[in-house]
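What follows is a set of structures for review.
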Structure P
Amino acid sequence: MNFEEYRTYDATGLAKLVADKEVTAEELLTLARTRAAAVNPRINAIVRDVPATPAADLDGPFAGVPFLIKDLGQDYAGLPTSAGSRALMSLPAAEHATIVARWIDAGLVIFGKTNTPEFGAKGITEPVAWGPARNPWNLAHTPGGSSGGSAAAVAAGIVPCAGANDGGGSIRIPAGTCGLVGLKPGRGLTPMGPGAGESMHGAAVQGVVSRTVRDTAGMLDVISGGEPFGPYVPGLPAAPFASCVGADPGSLRIGVRVPSAINPSPHPEAFAAVEAAVRALTELGHHVDELPQAPFDDAALAREFLRGWFVSTAWQVAETKRLTGAGDESFERDTLVLAALGRATKAVDYVDAVARRHEHTRRLTTFFESYDLLLTPTLATPPPKIGEFDLPPLLERGADVLLKTRTARLLRYTKIVDDMVDKNLGWVPYTQLANLTGRPAITLPLHWTASGLPLGVQFVAPLAGESLLIRLAAQLERAVPWSDRVAPV
């Protein structure tokens, strides 16, 4: 098998070849490593090697398939999980994360860890620790974040599927920028242990980015289910998720919304992406309504999301300092600013932000009484260029002064939070809803811009709606195939 042939198979297809003894796991690993050696210097997707020698007795539904895990929240025993931070570059994990153990049990051959922003705190992947990951469709642009390295590796053909996780869009944003399928499972369905029962009060979940719906469904079967460390015993569907691929989703009623309070005037390509989806849906017999307003208060949700993110970052910095003895110099400026804002947040305000998630959940639940799914663009703009979100030099110097004098908490009295909403969430205002409400959501690559960049569309489902999302996604995949599109890198 050569690379051109390897590239045509998804993980499910490769696993069948291995099971039928048409190719060996060693051959596949060699192809993946050779492809990585050829393209990774340009896309900077893989940041750490994982020693891998496929065992002769590999077993499981994905036995022999090369795989990459994210260098955040997916610990591999004996190797550091840097979380994109210089402070954690040398602290080895004591044991496998539960999800990593499940991937190993499924027969996947893990050979590397992928790039991520520091603590996964951005929708782009440009950490100081590793340098920026780049989009295989255009190297001047971001592959998104925080699972940007995984998405870049899949889009570049290194692997057909890779580990990812999502606390505010970190599966869907990079999948949406790289022309991939990205499913964020509902709260509690996939494990976060053993280090934690859940992350960000359940807003963050584990998953993958992939080229095909059947890989996404098959991987969800592999990783779903509770664990002794978890806070829930999640409800699982009566039939495997993989069995939903090819099943009729029925005639669905779908509400669509493009403008948001955070970005009232999305890029024309965002409208074009949704229009392409609506055409395909209508031809398939679904009923699509344009919504006059969002079915939730998206402006309030954005601010509550950021307040929780600030506090989470403050805790993460403090915990990392405790574990490693690192000082402020080991963290990025932006991270320290977020942490300062978190420390300046009153406890009652943080609890208020978490409690108000229920208001958004109730509004969304009311929406689902009339509709089966909510459709939005995944991104409000095409993927930004590398460095587009760097602070201007004057603001960098000002932030440095505030951090050095321990007065960065004063930033909460300025317009910086509003500016962060506009700048950092303005191009991705749609994804946080599913995290804070705990609902499943999927992005699909149904549109490429005039300049050749992907711009996905997102479907949000009700509670336990993963099976419905997979049925519809597979139907759209048959109607508007995408997996044969190859990134120019």
Structure Q
Amino acid sequence: MVQITHFYQEERSMSEETEISVFDILIKIDDNTWEVPIGYKAGMHVPGRIFVSGHLLGILEKETIDQVANVAMLPGIQKYSMAMPDAHLGYGFSIGGVAAFDKENGIISPGGVGFDINCGVRLIRTNLLENDVRPKLSQLLDDLFEAIPTGVGSKSRLRVSDAELDDIFINGVQWAVDKGYGVKEDLDHCESGGKIPGADPSKVSAKARKRGRPQLGTLGSGNHFLEVQYVDEIYDEELASVFGLHKGQVTFMIHCGSRGAGHQICTDHLQVLTQASRKYNIALPDKQLACAPAQSPEAQDYFKAMLCAANYAWVNRHVIMHWTREVFEKTFAEEFGDLGMHLVYDVAHNIAKLEEHTVDGKKTEVYVHRKGATRAFSPGHPDLPDDYRVTGQPVIIPGSMGTASYVLCGTKESMEISFGSACHGAGRVMSRKSAKSELHGEQVREELSLKGIQVRASQPSLIAEEAPEVYKSSSEVVDVVHDLGIAKKVAKLLPMGVIKG
């Protein structure tokens, strides 16, 4: 019999308490773990696990919990269908969804990756202090806004040939470094070295290639940003020292993905995998979960094309980082000398990867789908660079324009609890349409300015769409993964200036 758990009753009205909802049949495992029982929907192979506080659960959409249950019905899923504390409704999988599927008996699904393949974030530290940057912040942001193409349909000042695009799809950040964008040490501080082997450009359509060629080195729109920040608080001095972070230090963060190339790759292969689901008699609880057996030609064709987009996205962030470094050097190098602009780390948010994990006491190869979730590998993991192998992987959690971002560190517990995964951001609580109708971009800009945060955007509506109040509290989301032991808090970063698309 399903355990009935009423939660957060002090903030529920009498009328709410009399309603029977999905929340009333969740099983409370602990203060931050809630289970969707295997009997919630017929056909679930495993339970769902939602990692949220009681308050965050209270603002979670019912449809998101349905999506967690739907993913639990897919063939070959291992242990749990999971949702991180920033979870909200997505395409197929929830944003914040994590699931691992057996290499041989499982599936691969574009819905578990998303349209913005390898949307991710990277953090760069500097030798500058907040007081060094404040006097020149306005000019710095103006120069960054001019140097970094932003917005819907933005085109790069960089043009690549078809042959170069193939090289980017296959070799990722190595291409960028070979071309003079960044330095060799950057490679070690990108997840997977900024390249996943196995990408096959022949699986990428002409339309995806056409969309990708002019957009390399562009920020895009939506929740993508370039943010100048400073370290406000250190939680773990030892880990922060290894990551090169200290209080008062200026950093900058880049958040973007694979742009039109990744979106088109997802679109193209969704059509194929929709047909493949029928071909292989996979009963889908939601057509957005189109998939195919992991070793089928259709699934492998998508996977190889997805890797092309993932490698492209790492190069995209790398080129933006290079141009940002140039602007910082132009602004500050004469006065301060070497700015020490080293890449702390770069993590992917939307990706499927073949990884080895322990399942039921055995080492097992699984396709881990992270949809709006960050890899959070433990100390000692062989996939980490030498300098982070002793600490665990840096986990970078961006805030929402006016709120704090966080640096955390992966733990041993993450490997046991969540296939080495953590949250990826704050998570929306208001749609873009609602935000634009209820908020005014210029007013949001003025309110942020009063807090010492300057914003540059191509149009005011973009500021309204991304206002801090349309997101959950990044601090509360981060506290959940910290308290669970999935990722350990290292430092808090506060925004000084933001470039939006």
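Once mean count of other Cβ atoms within 10 Å over residues 171-178 is calculated for every structure in P, Q, which label goes with the largest value?
On the way: P: 34.4; Q: 21.6.
Once mean count of other Cβ atoms within 10 Å over residues 171-178 is worked out for each structure, P has the highest.
In terms of FRET efficiency 1/(1 + (r/R0)^6) of positions 315 and 443 (r between Cβ atoms, R0 = 35 Å, to 0.05), which of structures P, Q is highest?
Details: P: 0.75; Q: 0.40.
If we compare FRET efficiency 1/(1 + (r/R0)^6) of positions 315 and 443 (r between Cβ atoms, R0 = 35 Å, to 0.05) over P, Q, the biggest value is for P.
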**Study point:** Ranking P, Q by mean count of other Cβ atoms within 10 Å over residues 51-58, the structure that comes out highest
**Key:** Q
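Hey, distance in nm of label points 7 Å out along Cα→Cβ at positions 163 and 227 derived from one of P, Q reads 4.2; which structure? Don't jump to the answer; show the numbers that get you there.
Details: P: 1.0; Q: 4.2.
Matching structure: Q.
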Check your understanding: If we compute distance in nm of label points 7 Å out along Cα→Cβ at positions 355 and 371 for structures P, Q, which one ends up with the highest value?
Key -> P
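For Rg/Rh (Cα atoms, Kirkwood Rh), for residues 123-218 alone, which structure out of P, Q has the highest calculated value? Write down the numbers at each step before the final one.
Working: P: 0.98; Q: 1.05.
Structure Q gives the largest value of Rg/Rh (Cα atoms, Kirkwood Rh), for residues 123-218 alone among P, Q.
Which one of P, Q has distance in nm of label points 7 Å out along Cα→Cβ at positions 99 and 459, as calculated from the coordinates, equal to 2.2?
Numbers: P: 2.2; Q: 3.6.
Matching structure: P.
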Point to revise | Among P, Q, which structure scores highest (criterion: mean count of other Cβ atoms within 10 Å over residues 147-154) | key: P
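Only the coordinates and a few stated rules stand behind these numbers; no lab work does. Note that the coordinates shown come from a computational prediction; the quantities given were computed from them, not determined experimentally. Cβ atoms are built from the backbone, for glycine too; each structure is taken alone.
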